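J.: In the part that follows, the structures are each spelled out as C-alpha cells.
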Structure P
Amino acid sequence: MANQSISFKSNIRFVNNEAYLALHKKNYINFVHTTPNILKADTFYSMAIRSCTGGGLVNPGIEAEGFHFWDDQPNKKKFPELVNSLFRFVKNPQNGLLVGSKELSYNPYSIEQFERFKKVFLERVKNVSIFQTHKFKNSETHYHYSLDTDTWTLCTGYNEHFGGKWKYLKKPDEFLKVFEAVSISDGDRLFIGKKEVLPTEYPELFKSTQNS
C-alpha cells in the first residue's frame, strides 16, 4: 500500500552545493561500466552528471530507481538493453526525471542519447520532468532521491568562464540560463530551497511535453 503521506505531485528541489553535500546519502550510482549504472532502492544519489544522461523512474510510495549513463559508444550499442533494464526494475512507472547532456563537437552522442531516452520516457511514463542540455561546458548536476518523501533534490553548478568561480542555480530565472530546455510535468512541484516555483509565475518552465 502506498504511503498515505505521499502527495500525488512529486517534489523537485534545487539546492546549493553546501546543502546538497549535507544530505544523508546512501546507494551511490556511478556511470563507469565496472559498476551498476541502474539501482532500485528507497533512496539513492548520483553526482557529476555532465554530458551523461541521468535521472530515474518512480511509482510514488511503492518503488523507485535511479540511473546514470555515460554517453559513450558501448552504451550507444546497447541502448535497447538499457531501456529494457530500466522498465524491468520499475514496472509501469508513473513519474520520471531526466537531466543531462551537453553540446560537444567531439561527442555528438551526448545529445542523441538524451533525446533517445526522452522519446522513450514520454511514450511510456505518465509524468516526466526534463532538464535538458547543460549550456555551459563546465557545468554539472548532482541528484538525490527519497521514496519516503517522493523528493528529488538536485544541485546544478556551472562556471561561465574556465577558471572562474563556480556558481549554483538559485533563482527561477536561471533555469533557462543553465539548461537549453526545462519542462516540469503536471505531476511534479518545483522548488528552489524551500520556496516553490509556481507555474503562474514562470510558465516557461512548465511547458508540458507529455502525451495526452
Structure Q
Amino acid sequence: MALLELRQIQVNLMEAPIGPINEVRRARVMEVVGEGFNPQPVPIANALALVNPLTREAIFISENQIQYTCDGMPPQFSPSRVESMLSAIRDTLLLEDRFPMIVQVIAHQDANGSAFERTVDAFTPIPPNLLRQYFPGLRGLGLRITFEEPPYICDLRIEPLFSDPAYFFIQFNAGSQQTRQPIAAIVDDVAHWLNRLQGEINDVIQEILGT
C-alpha cells in the first residue's frame, strides 16, 4: 500500500490578542525561540517572521495569530519542541493559554503513473472518454471531503500535483475555531491527526485512489 509523503506541517494559534510587535517584543521573542532563527522581511506592519534554515522551521507572529511551520521530506515535527517553543512565545507575549487552532498538513503521493489520468478515473462516475469530450484539454480532477469531528471541522483535498503530475497533492486541514484549548492539548491533537493521516485516513485515501 502506498504511503503519504509528508511535506509540510503548519500549526496556527488563532484569535490571540497579541497587538503590535514592537522592537522590544521582537527581541524578546527572538531570545526565547533560541539560536538559528533569522528575521525575515514581511509585507505586514507590526508582524514578525523568523526562519531557521537548518531545521526548516518558521515562525510568523501577527497582531492576532501565532503560526509555526516545518517542512522537509519529511518535516521533522517534534511535539515536545513545538510545545516548548509556542509556550515560550505565549509567556513572552503575556497571553492566556487558550487558543482556537488550525492545523494544515501538506503531503504528496506517488501516482504510479499520471495523477491527471488517475484522478479522472477515480473521482467521477462519468466515463473518462465522455468527460474529456465535455472538457477538452482536461488535466485531472480534484476531490474535497469535509467532515466534522468535534471540536474539529476537517477538510481533506486530493488532486494532481500540477508541478509534477507523477504525484498526487494532498492537503488536510482541521480547525477548532469554536473551541479554545491550551497549547499542550493543541500539540497533542496535532500529533493525533498526523498519526491518523499516516494510518486510517491514509487507508481511506488509498481506497479512493484504487492503489
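J.: Supply the structure label, taken from P, Q, corresponding to helix-only ellipticity at 222 nm (-39500 (n - 2.57) for each DSSP H run of 4 or more, over all residues; to 500) with the calculated value -9500.
T.: Q
J.: Here's something else I'd like to know. Given a computed value of 22.6 for mean count of other Cβ atoms within 10 Å over residues 97-104, which structure among P, Q does it belong to? Write out the running numbers ahead of the final one.
T.: Numbers: P: 22.6; Q: 19.6.
Computed on structure P.
J.: Which structure, out of P, Q, was semi-axes √(5λ) of the Cα gyration tensor in Å derived from, given a value of 37, 18, 16? If you can, show how the numbers build up before the last one.
T.: On the way: P: 23, 22, 17; Q: 37, 18, 16.
Computed on structure Q.
J.: Can you spot which of P, Q the value 14.7 was calculated from, given it is Kirkwood radius over Cα pairs in Å, for residues 89-128 alone?
T.: Q
Bear in mind these aren't lab numbers, they're just calculated from the coordinates by the rules spelled out. Predicted, not measured: the structure shown is a model, and the values here were computed from it. Cβ atoms are built from the backbone, for glycine too; each structure is taken alone.
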